[in-house]
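Next up: the structures, one after another.
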Structure 1
Amino acid sequence: MLIANRGEIAVRIVRACFDEGLESVAAVSAADRDSLAASAADEVVVVGPPAAAESYLSIDRMLAAAKASGCDALHPGYGFLSERPELADGCEQEGIVFVGPPASVMRRAGDKMGAREVAAAVGIPIGTGSPLLEDAQAAQAAAEEIGYPLMLKASAGGGGRGMAVLTTPEELAARFDTARAEALQAFGDGRLYLERYVARARHVEVQILADSLGNVVHLGERDCSCQRRYQKLIEEAPAAGLEPATVQSIRDSAVLLGRELDYLGAGTVEFLVDLDRGDFVFLEVNARVQVEHPVTEMVTGLDIVREQLRIAAGEPLSVTQADVAVSGHAVECRVNAEDARSGFLPSPGTLARWVPPVASNIRVDTHCRPGEVITPYYDSLLAKVIAWAPDRPAALELMRRGLDRFRIEGVHSTVPLLRDVVADPSFAQEPVTTRWLEADFLDAWVDGSG
């Protein structure tokens, strides 16, 4: 198994390969030659220099590494090439098993507009939106028809790039070309569309698994509403405080869409819950394993990455829907090498001290060790801390205590912010909206008055 990724997800895949009795080959850049993933894997191949464009984002180099090392399968992890159908195509042409959906499914699922059309065709609510916009003039016409406020979105990709909230025609005129350029640079696709902006919303997503025999199951839902600039900071499973009927409809919609797409592997179907209207709309499909998959693993007892490997090998799912049971509550915090009090500036450097929390119901997924060099080349994620308890209040308290014991020196980290968020009474009393962190918490926290 060639692991075409780095960081904590590469270590996670090495672990799953070991558990499944598979040999793992870490494909790394020169900057990661001595990384934990490289050390833990059975073999390591340096695919290029530190720059991601010449290593982790190079399809040709990854395929060449797989062939040279005799791999018969490739796992793309998340980010980088994970949702590039060209990689899946290349694997098929070279006789390499791609751990993920085939390119045809990825193209249908990965394009937001295309996925919206599939969802609408099977009766899943998609909300009010526009077709793809050719230019700013077409955008203005669509905006007048839908009405403000609006969300401008890139059809390809995610992570907040190519996105903007718009309240006036002037804002649309000012942001359209910038958003298109941003999307083109990030995803190689500058297509944009508009949809109605939901002011009080929760971001809820459903983990699905699908095998080659036509079986599709959901593993419950996650709440990912604690965000900054559309980037998730904290995730929880299950999504607390929703009406049971809404939860069931969201879960059923995710499975229905998976079947309609002829999905294969692990995927995530994302929804937006409108708290004012009491309904939900489909957002997008992520055709890969998610960063936040551990919270689902903690409440279901299933190993999602091992399920990916088994599905790719042609095996049936290890569970039916009736076998899936959600137990307790799990919370995940993403710990990044960033200075949250200084605009979340990246903080590269060397980890002079690295002591993660140790507890029975706390899991830490990481690639870091004392002395680790945190380079400026890649994503700033250092670790994911996941806490499980019988209920949400107990899980939040366990997370707070765990973060309190996390010792990181040599770089700035987001641990202080995360610790204070999970300890905040407003966050603890009820699940928050997607705007809560930026609108109600962050400014006061930064200036010390919160």
Structure 2
Amino acid sequence: MQQELEGYHKNTLYLLSAICMIFMTMVLAIQPIFLRTVLNVSADEAGMINATVQTVTEVFDLLLVGYLGYLSDRYGRKPVVIYGFLVAALGALIIPSSLELGIWLGLSGLTVFYLMRIIMSLGTAAVWPQLAALAGDFSDQKGRASMMANAAFMMSFGATLVYTVIMQIPQHAGLMLTMYLVAVVALLGAWFANRSLVDVSNRLEEQEVPWKKIAHLLKKDARLRLTFASAFSARNDMVLIGLFLMLWFVYFADIHGLSQEEAVAQGGLLIGAIGGMILITIPAWGWFIGQFGRIAAIVLSMFLSGVGFVLMWFVVNPFQWEIFVPALLIATGQAGTLLAPQVLTIDLSPEEMRGSVLGAFNTVGGFGMIIFVQIGGILFDYLGPYAPFVFTGIGNLAIMLYAFWVMRSCEEPIAPGREDMAVGYDF
């Protein structure tokens, strides 16, 4: 049942954006040290196993993320968000006992860890796409970039908080306490969503996911094809940064005479600095999108992040200050690579299909994450820790060239009141 939108509903959306990202970032940040110290994964297999964990979760996400978007169109965003947080909390409560539970079930601890990571990932796959859809529901085209920038700011704030503050906890209070804190965060998200979230969008009457209509939209609009291509290349960027940078610190700690906990703390500070730069630049990207357009923002952000990733080629020691140069350049472009494509996708999506279109958008992003992260894990093991970043940078620069071509040949979405110029949706 639809309710009237109040100011505090927007604040709830922003708060849930932060909570969701805190949960997702904690899971990713803790994974390398948990596998290293609790499940005894060796350095020789670290890149492949960590990347495979991420790939396996993405495969399962791909099976459901599109359907979850359809369910949010059909029955509302709120119930999907609540149950998503609860499912994620269940996996988070069990995962610290992976080794003991594996012995009891006759499985390896790593197998149980894989299963719980799948459950947690399926939970968050129900949450974060609906938060983007809600930002679209709560705004019109004129104010959409600003509102989505606010939500992205809170997500970046959550990620920054994890790496600068929460990831300092393991060296002071222990790893297990930090891991149980992950479950508390998810339960807090479910409570806030149940208490203060609201649905305002029109319901979709379709009895199944409208894949044909989505395919029709993609076929007729190069701008939408660009947003999907951007999702394919750039959605993995923050996962890549969190996973492979932390791997680099954890598995090179012994060489530099540091403990695992000290390496995690230093890695967390670097990734926190990246998050801080994203926080600073998000308002600028919101302004840039409003002034110069969504497509121009995609061009510039892909260029900045792509160059930053490629420059990681020249980093030898992650514990030296030189790594901050490409890292902060990546961060400068990062918010734009995530924000502008989502804003443009929502602009071009019929309101009653918004969740379904975003579900397809995120499905394509999931395929990209699988490819980039899995290949990145292989490159990490066989070429060096810089290789996953260079590979991703090349992909982002390729999307930049495609975006520049689209910008030269297509118009920006029109403002409300100029529907005569809008893309048609005659099915």
Structure 3
Amino acid sequence: MTAAIEEEKDAKFTGSETEGGITSSYAIEDGVKLKVAYSFFGSIYDEDERAMIEKALGQDTLTMGPLTTEFQDAFAKKHGVKHAFACSNCTTGMHLAMQVMGVREGDEVIVTPNTFIATSLVVLKQKAIPVYADIDPRTFNIDPKQIAKKITPKTKAISVVHYGGQMCDMDPIMDLARKHGLLVLEDCAHAHNAAYKGRKAGSVGDIGAFSFHSLKNMTTCGEGGMLTTNRDEWTKKIEMLRCMNLTHWDPARKAWAWGGMSIEKTDPVQYWIPSHFDIDDVDGEWGNNYRMNEVQAGVGLAQLRKLDRLSEKRREIGRKITEGISGIKGITPVYEDPNGEHVYHLYTLCVEEEELGAGRDEFLLTLYRDFGVQGILHYQPTYHFTGLRKLGRYADNECPIAEKFFYKRELNLPMHPRLTDADIETMCAGIRGAAEKVRR
């Protein structure tokens, strides 16, 4: 089997040749005939999306217009929050969240190692320090008990990720945050419409960030994001940081003067006096162009209208897979926390080497090459990446549960709402067959 794995390393990885690299494809030219490939489109588009695109293209305004406002309002209502702000993607949204939360150089932010690099990247962009807390071995979410161990006087915030579509255990996390005066960011990139004790993702912490990348449970033409919050005092700050610190001139001022020029306010006030907009910092922070366009917002509205149906379809598929692979010695299916509503962005099964009698890599390769089912891996512990290693802050065994999870246990099956019953049976039969074949 070692030779086969070495041979696999030589296969041509065509996904890396696309502009998006591994964020757009895991296609490999190695002669394997796939029966169920890993798809990079996580939703369903139909005439609803096409109609909204045409509607957007018929407008004079193509960015941050009426469809964006409508999308924001509908998204806020759907997720039980007072405010929602569309943005260019989840990463830019989380960066803006770090700014508005006041995360600054030298601050510590407690994060999970089991997530895409974006979660830590936005901390690093503020010159703050990501501090990694280990995960729960059943849900793969950040463990509140491990968070408690990592809080120091330098801790400013906690950034949680609702891995795979299942929300974190938020009550103890919020208790810790309030006890220590910390802010909480919910990274909801996997969790549109997920719930915890009746509360929707993005409504429990101080601010939430959602992704509409093409992989996600709902998508706005491949990219896009949304911020959610119940904090009224942050709305103006978010609006300014999202759009290059733009604001209005103070209407109370009677005159403006620069150098030797004086401009008097007229009555009624003319829209061009003294100019169309003002620029100001937000607590010393400077924003960027993190806006969403109207085509994306229109597609987002169409996707939001079918989100309940898409979520239920994912749950149905996930539970069918669980039923189909339950009882296989050495294979652990998804655990659903009874406190929440899982939306199955990912279906993560675990290989227990001691029980199976073979390692995860051997199992995954057999499932792929012999049974045509393409599994992929999420997520390498963030602190193992070269750039993070250069910081010299993290031990090799920083989060042992997360490390064993990625390197020894987990794999993600194809998961999207277009999977058929035949696809599900092919995957389940492949898992049963691969487990039997590799079992020593």
Label whose coordinates, when Rg and Dmax of the Cα atoms in Å is calculated, return 21.1, 59 (choices 1, 2, 3): 1
Structure responsible for 21, with relative contact order in percent (Cα under 8 Å, 6 or more apart) calculated and labels 1, 2, 3 on offer: 3
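Any read-out appearing in this document is the output of simple, stated calculations on the displayed coordinates, not a laboratory observation. A quick note: this is a predicted structure, and the numbers were derived from the prediction, not measured.
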